[in-house]
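In structure tokens below, several structures.
Taken together, the values in this text are just the output of simple stated rules run on the coordinates, not laboratory data. The model shown is predicted, which means the values in this text are computed figures rather than measured ones. Cβ atoms are built from the backbone, for glycine too; each structure is taken alone.
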Structure 1
Amino acid sequence: MTEQTTPRLTPMPEDWRRALAVVAHPDDLEYGCSAAIAAWTDAGREVAYVLATRGEAGIDTLSPAECAPLREREQRASAAVVGVSTVEFLDHRDGVIEYGPALRRDIAAAIRRHRPELVITLNHRDTWGGVAWNTPDHVAVGRATLDAAGDAGNRWIFPELTEQGLEPWNGVRWVAVAGSATPTHAVDATAGLERAVTSLLEHRAYIEALTDEEPETYARGFLTEVARSVGERFGGTPAVAFELFGR
């Protein structure tokens with residue numbers, strides 16, 4: 001019997017200038033992706049964020065009307081830590097995002113506005129590696145983002161976008177899915193890991209509602225362990241993993 005080995009992760013492509021990250025909630029990018037984003041912005045690449053919701057259903061002790069502006073402020077501060085100044089919200093309802101043409105259209109419009117070569121999203125599958133159930137919001141936004149990368153380049157899908165001045169964009173070369181149980185590529189997290197921790201800590205109100213653990217201990221422990229685990233398949237270097245789909 002031959003011994004099964006886990007495939008080594010390949011370095012992410014570097015021949016691109018603009019990326020667009022599309023996720024469901026504030027904090028989605030900070031749980032494991034922002035160290036890569038810090039490295040990319042350090043290298044002079046442009047990264048913009050689009051969030052489907054404002055995370056208004058995320059804190060049990062706050063009403064959505066109170067929670068939404070708080071989480072928006074936390075997300076903007078978090079993005080700034082890793083060099084991202086453009087943060088947009090699509091205003092779909094937190095917790096009940098529906099996969100379908102309306103969501104695909106909104107994401108395709110964002111892709112046409114920002115004209116990225118790389119699109120980033122979060123795990124679109126039903127589970128996190130078969131261990132924990134994924135949320136419907138993550139599934140809907142991840143799947144819609146993969147579809148919208150193609151929609152954005154077809155002028156006959158959502159023709160109203162062209163009428164609004166958003167010309168088709170066929171320049172998306174890859175969609176990178178963070179949090180995948182079947183990653184293919186990785187980014188060295190060494191230089192960006194400390195800022196990733198600081199970026200996650202900007203979501204302090206959310207973290208304090210989520211866990212009784214001291215926020216810095218929680219954020220540092222979580223991100224360090226994830227980066228270390230990924231690094232076992234990336235030459236021992238702390239890393240951020242992605243499942244990369246080419247177009």
Structure 2
Amino acid sequence: MKKLKIGIVEDEMIIANVLEEMLTAVGYEVTEFACRYSEAITMIENEKPDLLLLDINLLGQKNGIDVAETVRSKYDIPFIFLTANLDNKTIEQAKQVKPSAYLVKPVTKEQLYSAIEIAFSNYNDENRILPTVASAHPQAVHDFIFIKDGYVFRKIFFKDILYLESDANYVTIHLENGKKLMARFTMNDFLEQIDQKIFVRIHRSFVVNFTMIENVFPSEVSVKGTMVAIGKSYKDDLMKLLGLN
């Protein structure tokens with residue numbers, strides 16, 4: 001399963017190292033550290049973190065709130081403020097840029113983990129897969145969806161999807177051109193957004209485009225040369241759909 005990549009923006013190297021140790025201990029990937037505004041923007045551009053841990057006090061003229069404003073306007077990724085300051089002025093300034101959470105140093109590994117998971121879960125709820133919408137043509141049949149991938153929404157045609165592979169809270173979309181696209185959603189969430197007339201669940205972890213099925217074996221199907229497992233509880237429905245007894 002893909003690890004969440006966490007960006008650390010912190011001007012005290014000792015604290016940044018402690019944060020990195022705690023994050024890697026609970027299974028996250030960590031970017032290179034940034035200690036000032038310009039470094040933070042470069043890190044976001046180059047490493048594309050899924051979430052930022054953002055100290056409010058940074059080196060240089062611009063602080064963490066300035067970074068947060070740029071992130072909200074340009075990059076659209078969740079961020080959590082880390083600070084030793086709890087004064088009303090700092091809190092009011094932080095509230096204006098709408099952080100996902102606000103943690104006071106020092107923080108524990110458990111506090112970090114719970115704040116990150118809740119923040120990313122809430123972010124996903126606000127940035128669901130977007131189905132196509134054509135209010136001017138309500139009878140139109142939509143054959144594609146947009147899926148959020150980093151900073152952009154990518155257009156995916158249903159006919160180009162070979163199969164979907166689920167791994168906990170991720171779905172990997174295997175495309176006919178050999179490319180893969182990973183989205184942080186459960187399979188059930190994903191299935192609610194796609195055209196289920198051409199997709200069939202054949203396993204707890206796999207959904208296939210049944211128009212792409214080439215051969216059916218006792219425990220697998222071949223989809224454009226790739227073997228995909230059939231789960232016992234899904235086999236009868238698959239056979240009925242394909243007209244096989």
> Of the structures labelled 1, 2, which one yields 1.08 when Rg/Rh (Cα atoms, Kirkwood Rh) is computed from its coordinates?
Replying inline: 2
> If you work out Rg/Rh (Cα atoms, Kirkwood Rh), for residues 49-160 alone for 1, 2, which one comes out largest?
Replying inline: 2
>> Quick check on the output: 2.4 is distance in nm of label points 7 Å out along Cα→Cβ at positions 201 and 217, derived from one of 1, 2. Which one produced it?
In response: 2
>> If distance in nm of label points 7 Å out along Cα→Cβ at positions 185 and 233 is calculated from each of 1, 2, which structure is the one that comes out at 1.5?
In response: 1
> Which structure, out of 1, 2, was FRET efficiency 1/(1 + (r/R0)^6) of positions 9 and 177 (r between Cβ atoms, R0 = 30 Å, to 0.05) derived from, given a value of 0.25?
Replying inline: 2
> Just checking, which of 1, 2 has the largest value of relative contact order in percent (Cα under 8 Å, 6 or more apart)?
Replying inline: 1
> Which structure, out of 1, 2, was helix-only ellipticity at 222 nm (-39500 (n - 2.57) for each DSSP H run of 4 or more, over all residues; to 500) calculated from, if the result is -9000?
Replying inline: 2
